[in-house]
Every structure is written in structure tokens, then in C-alpha cells.
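Where a number appears in this text, it was derived from the coordinates with a stated rule and is not lab data. This is a predicted model, so every value here is computed, not measured. Cβ atoms are built from the backbone, for glycine too; each structure is taken alone.
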Structure I
Amino acid sequence: MTTITIIKSRNGNYKRVICEGHAGFADAGSDVVCSAISVLVINTINSLDELVKAPMQVDSDEERGMIDCRFTENLSEGGRLLLDSLVLGLKGVVSQYGRKYLKLKFKEV
């Protein structure tokens, strides 16, 4: 199962996105759920970097299926919109394939 934790401040600013684990929907290389999650997360991080120059630090470990994206400053309106879009896409994956493969968690700090 993949677990994605979205962390926001009390006033609604995105602080961190942590993606961990492999979905386990199918064998490696054929797992459409894992692929969908990866595309959504990686494209969002790339868009944050290229399109809005978001202040962030990203760490990853492909074997563990881990991506940890920390925002070092508050995001611009465009950055928040990109992350809102990520959340929308991830909720769609949960709706389509179920919580057995993707657990989406929200935390406030």
C-alpha cells in the first residue's frame, strides 16, 4: 500500500507531502495504481519547481517508494493550486481503486 501524508499549517499553508510505499495492485512494472500515483506526485513536484519556482527540498528513495517534499517557505497561489490539483487526482485514485492500495492522510501542524 502507498501512504501519502499531506501536511498543512493551521492557517492552511502546505508544509510537506510524504509518499511512501508501493501500491501492490499488480506486479512491479504492471502496477497501474503505483504508476498513476507516481505520475501525479512527480509531475506535481516538477511543476512546482519549473512553473512556480516553489521553495522546497525533495528527498527520495526509489526502492522504498519514498518521496518527501518539504516546503521551506509559504507557497504562491500557483503552488497551492498545483497541490490542490495533486490532492484532487489522488482522491480520484482512491475513489477508483480503493483504500487498499492508497491511503491518503491529512495532518495539521
Structure II
Amino acid sequence: MAYAIIRSGGKQFRVSAGEVVRVPSLADKNEGDAVEFEVLAAGSDSGVQIGNPVLAGAKVTGTVVKNGRGPKILVFKFKRRKQYKKMKGHRQGFTSVKIDAVA
């Protein structure tokens, strides 16, 4: 089974054809748009190829399935014995991408 290591949003993901992967938000892409990722490494039954830093001639294509925001994470700050408390919420944006081909 062929797979590839891609980079998106400063993070790396191991993907193969047919998977749905959740990457950090791609703000300029809408549902149904095509996406292309740079490949850092690729592997198959015959072995592994590693790029320097990217693998020349290799690409991963996908289709945007959904844009959304993750669950709320609560950040709580306090200082003991000073009656200082602060609560803050954060929701990270994401884009779900269905991987069409690893070439």
C-alpha cells in the first residue's frame, strides 16, 4: 500500500489514497475544491523515498470535504492567593480533505 508524508499548516501527516485527513484550516479553499500538497517522503512495498526537503516529481491531490471548527478548549489562568482568575475559550479551525491520489 502506497503512502506519503505531507506538510500542511506546519504539521506533517501520513496519508494514503481514499483517506479523509483533518488538516489546519485552509481558509482560501471551499468545499469541493481541489488541493495539492508537497510530499516530504513516500513509501510503498518496494521501499521508502525521502525528499531533501521535498520529493521531486511527487504530489498528493485531494478534495476539500468540509471546513469547520473544533471543540472549545478552555484556558484557565490564576495566581494563587491573589484572587486573580481568568478564563478564555478557543476553537481551532480545520479543513477535512479526502485524499484522491498519491503520485
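Odds and ends about this structure:
- helix-only ellipticity at 222 nm (-39500 (n - 2.57) for each DSSP H run of 4 or more, over all residues; to 500) derived as -13500 - corresponding label from I, II: I
- When mean count of other Cβ atoms within 10 Å over residues 14-21 is computed for each of I, II, the largest belongs to: I
- Source structure (of I, II) for Kirkwood radius over Cα pairs in Å, for residues 38-77 alone, computed value 13.8: II
- Parent structure of the calculated result 33, given that relative contact order in percent (Cα under 8 Å, 6 or more apart) is the read-out and I, II the choices: II
- Computed 38, 24, 19 for Cα extents along the principal axes in Å - originating structure among I, II: I
- Distance in nm of label points 7 Å out along Cα→Cβ at positions 62 and 86 from the coordinates reads 2.0; which among I, II: I
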